[in-house]
Structure I
Amino acid sequence: MAEAAPSVQKGLQGVVVGNSVLSLVDGENGKLMYAGYKIEDLAENALYEEIVYLLFNNRLPNAAELEALRANLAAQAVLPAEIIEAMHRTPKDTPGMTVMRTMTSMLAHFDADAEDMSSDAVMRKSMRVIGQMVTMCAAWIRISQGLAPVAPAPEFNLAENFVYMITDNKTLDRAAVDAVNVYQVLLAEHGMNASTFASRVITATGADYYSAIVGAIGALKGPSHGGANAEAMKMFLEIGDASNVVPWFDKHIKTGERRIMGIGHR
């Protein structure tokens, strides 16, 4: 009697790979929580730095702790001159995520803690990378437009610095700052998403911190993950005026030709 073919589980959907107290992601019921806090409350009331502290410490900071973290992140946000030089040498039409991936890998060459995987060293690297990512992104926006990059200001928080480094104007557009801050808060922690999973696989091999972060950026770039943001923006630009929404929807979504990126785009 022939043996039945073994059942093969395809993909990882529904497979539990670990537990977390940091976040609850419940897409079916529209719930996202960080360390017991509703995302709606955090998005409305918290600075991104408070979320960073919350995710590292499982509690929100007091005023002194928040200011210490803000000052530390601002101080760590400065990029090595070699990174700026490499960005100047990069073709200006290079996708932003490609630049972020490559330059993040380069950061390892200038970090004395790069090969140290102790808890203290990982914390130091995390603070540096959180700050430097903001500067790197803003620098590439300017460099890709033929403009000189702007160094971060020590008195600003990360959202303020991002707007400042793009505009080179310390009279900040508060609406822009608030939008950047809310965006950072909303994307800070999404459980075992694809990029987190990729970074944990890399970390499990004993590889260094920067290898894990670069791998995560590579996964994040994909249109079925973080790249959906860019695809959603392309969709908005394609639709243009509000009067085009229904005709565009009928042509592309009702026919099954395309999906609405950012909402069940997988």
Structure II
Amino acid sequence: MPSAHASPVRWGPAVWALVASAVVVQIVYPLMPEAWRTPVTVGSVAIFFLASLADVGRVHGMRGALTLAGVAGGGGLIAEAVGVATGIPFGRYTYTGTLGPEVLGVPVIVPMAWVMMAWPALVVGRTLARRGPVVVAVAAYALTAWDVFLDPQMVAAGHWRWFDATYTLPLIPGIPLTNYGGWLLVSTAMMVALHVLLPSRDRSADSRPAAALYLWVYFSSVLAHAVFFGLPGSAITGGLLMGVVAVPFAARVFSRARADRSTARSRPDE
């Protein structure tokens, strides 16, 4: 009898359609006039969010999609609401009201952003590591490293601002180190929960849609920050810090793809 959590094959094309849509919207974003960029930002996150949910649903079924939404979306909302109200764990910051409807002082699109990258980050961890604690550590780092691009871009766009940024990462002024410490703490808690609740099965970690999303975000962010956004500091620092996992992850993904092609060619015709 098939597992109750098995996902229907027909999800595959829908997942790739959402991945392609997310990529197209992000390509368009830096080419848009400034006045149009905020709606495109919201749309980009929403499509990316749906792509990640659809992919985890493809691998783990509807319960998996609901788990991702609850852990990453609900957890992200709680962490952000506490952060806005108390400054813990990220530091003192505030949203400026440009990102649409809010819940508990947090734009709805923000917990959706946690969801959109949490699943790809977990896939990175499971691809690069095998032991549970190491998987969690790598996945949490993979999610946190993305914020080295995200925060400078959103601050420059005026979507939120920090009150105290005395100590910062090299080449990225205006964003305190406490932000990244908070991200690592929250990301670790999320990855512990997701790694337990979404058990890795066989080669489910080898999710090509999730890999495409993570690697697209990495390489496109380096290019966009360097060329389009006028943020060379985050292009360099983010490129190095996120590259710690993105580059070996890309190598592993392409190596597996070559191995799969070789295996397929070596099979006798049936």
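List of remarks:
- Entry that produces 3, 15, 20, 19, 17, 15, 8, 3, 0 once P(r) over Cα pairs in 5 Å bins from 0, in percent, for residues 105-176 alone is calculated, selected from I, II: II
- Of the structures I, II, the one that 0.10 was derived from, the read-out being FRET efficiency 1/(1 + (r/R0)^6) of positions 17 and 249 (r between Cβ atoms, R0 = 25 Å, to 0.05): I
- When percent of Cα pairs over 35 Å apart is computed across structures I, II, the figure 13 traces back to II.
- Computed over structures I, II, mean count of other Cβ atoms within 10 Å over residues 129-136 reaches its largest value in I.
- Answer label among I, II for the case where mean count of other Cβ atoms within 10 Å over residues 25-32, calculated from the coordinates, equals 15.4: II
- Test item: mean count of other Cβ atoms within 10 Å over residues 113-120 calculated as 12.2, pick one of I, II: I
- helix-only ellipticity at 222 nm (-39500 (n - 2.57) for each DSSP H run of 4 or more, over all residues; to 500) from the coordinates reads -16500; which among I, II: I
- Given 21.1 for mean count of other Cβ atoms within 10 Å over residues 65-72, calculated: source structure among I, II: II
- Taking mean count of other Cβ atoms within 10 Å over residues 49-56 as the criterion, the top structure among I, II is II, with the largest value.
We did not get these values from a lab; they are worked out from the coordinates using the rules stated. Note that the structure is predicted; figures quoted are calculated from it, not measured. Cβ atoms are built from the backbone, for glycine too; each structure is taken alone.
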